[in-house]
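Each reported figure results from applying straightforward, stated rules to the coordinates on display, with no laboratory input. These numbers were taken from a predicted model, which means no experiment stands behind them. Cβ atoms are built from the backbone, for glycine too; each structure is taken alone.
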Structure P
Amino acid sequence: MSETKAVDKAAEAPGKVNIKREGRIGIIEFDNQRKFNAVNMEMWEGVSKAIAEFTDDDQVRVVLLQGAGEKAFVSGADISQFGEKRDSAEAQAIYNKAVDGGYKSVLNCPKPTIAKIRGVCMGGGLGLASNCDLRFCADDAKFRMPAARLGLGYGFDGIERFSSLIGPDNTADLFFSARIFGADDALQMGFVSKVLPALELEAFVHGYCEMVTQNAPLTVAAAKRALLELRKAHANRDLAAVTRMVDACFNSADYKEGRTAFMEKRIPDFHGK
């Protein structure tokens, strides 16, 4: 009897965000497997917390977003919370603040962000992945933007982000049709950078992240800052900040190490200084 109760409690456990570090890779894992990793309000808040933690951790050089298990990256918002967390304009505003904070923390993360996508990636999952710098998926991935099937309004910032990634025609297609599309379509429209067999995805993404961590942190940070500024209106871009970061690269011990390692034909050992 006690064993059955334990199983029942596990089945009813709320979703969570697992935050962990593997070497210099910070990992954010969406874990709500019985609901295909649907994201609840607490999980949205967990994303912001994780990004802040990894931003402050000098040992972390790249942030990886993934879903727990093999069936989903993120299937969207946890609809079971709609009645409790989104039943009024006031409650919706609180919920939206958590969602917006999660999205923006990923979008504005000063370190490279990579989405590893297996299985279902829909709604909020599609939005989260779009806010990463790079997206790699398995050939079993299924994508959808179902807002039009739920009667939800999608804000300008989100539409603009999709349009910047895949163009206005593909964005119109996704939002007007609310259709399900596969990995090949995602690659063709430019939403993902690479499609791999499901059994090869883990090794490829881990290898790619490791490759990023071996590079000069100041150089990567300067490039990321330039990409962040590029998304702003021209008048609002802080190009001076980018220039300062580029200058810091040339004044760093890492620059000397990179030149020396190149001449000595060895792998450089960068410390971000």
Structure Q
Amino acid sequence: MDLGLKGKVAIVTGAGRHIGRQIALTLAEEGAKVVVNDLFPERADGVASEIKAAGGEAIGVKADVTSGEEVNEMVKKTLEQFGRVDILVNNAGVPAPLPDEDLAASGATGLFADTTKENWDRFIDLNLYGVLNCTRAAIGPMINQRYGKIVNIISDAGRVGEPRMTAYAAAKAGIMGFSKALAKEVGRHCINVNCVSLGATPQEALWDQMGIPQEQVEERMQAILRLYPLGRGLQRLGRPSDAANAATFLASDAATWITGQVLSVNGGYSMVG
């Protein structure tokens, strides 16, 4: 199937590693020109170099998505380099821990009654305000060209709720509500707005950095797999490629008649109607 992405210009936030990196690579494989955003310029440039080495077009742009100024500059650079903005994938955010991960080590919020505004701000600023900032910067060019695809990466924690992830869940639920409202506003400009909602997509490299022994990693994986009906059969959790394939579809012309929707990519963890 031709997804109609050849020559399209895509901004992918938080694309220096893991899920964002794979989304950027997959879009590039389909022919899109990719602006690889990350807070750390060496990560952004590294992924852009991967894309160019494979024959694609890409630039790395450092920007903190919580800064409206830096995000506006990122979109300005995109327009200067490529002339338009067709696709925005809002991926940047503070990740949630896996269900059995140590809460203190992972940066989770803990029980809501024990948290403070400082705890909430970390999740709300990056996960929610980051999406608002990037979307606000990109929506103008999309309206002017009467074409745009916005894909927001959220979590099942925001769809069904997760204890000890209250601020994180609130931010992701906020993105979902924002996406549905925006889809109704900008549909008349031929702009699609959708969400990809993920289940557990572990970063094994992060577990290595935390010094977790391999046997404990296997135990964790088996414990988490019990929560995923399809995961039990496939003997795996989510992969970055699962998220990337879904995001690329929603960013494509194959999804022209889809807007205001949430596509769950979760191995059956939740089955929300």
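Could you tell me which structure in P, Q was used to calculate relative contact order in percent (Cα under 8 Å, 6 or more apart) as 19?
Of the options listed, only Q reproduces it.
Determine which structure produced the value 24.4 for mean count of other Cβ atoms within 10 Å over residues 16-23, calculated from the coordinates; the candidates are P, Q. Derived from the structure labelled Q. Here distance in nm of label points 7 Å out along Cα→Cβ at positions 144 and 160 was calculated and came to 2.9; which of the structures P, Q was it taken from? Going label by label, the one that fits is P.
One of P, Q was used to compute FRET efficiency 1/(1 + (r/R0)^6) of positions 112 and 184 (r between Cβ atoms, R0 = 25 Å, to 0.05), and the answer was 0.20. Which one was it? That value comes from structure Q. Can you say which of P, Q returns 160 when volume of the Cα convex hull per residue in Å³ is computed? Going label by label, the one that fits is P. Determine which structure produced the value 4.3 for distance in nm of label points 7 Å out along Cα→Cβ at positions 232 and 256, calculated from the coordinates; the candidates are P, Q. Structure of origin is Q. Taking -14000 as the value of helix-only ellipticity at 222 nm (-39500 (n - 2.57) for each DSSP H run of 4 or more, over all residues; to 500) derived from one of the structures shown (P, Q), identify that structure. Going through each structure in turn, the value belongs to Q.
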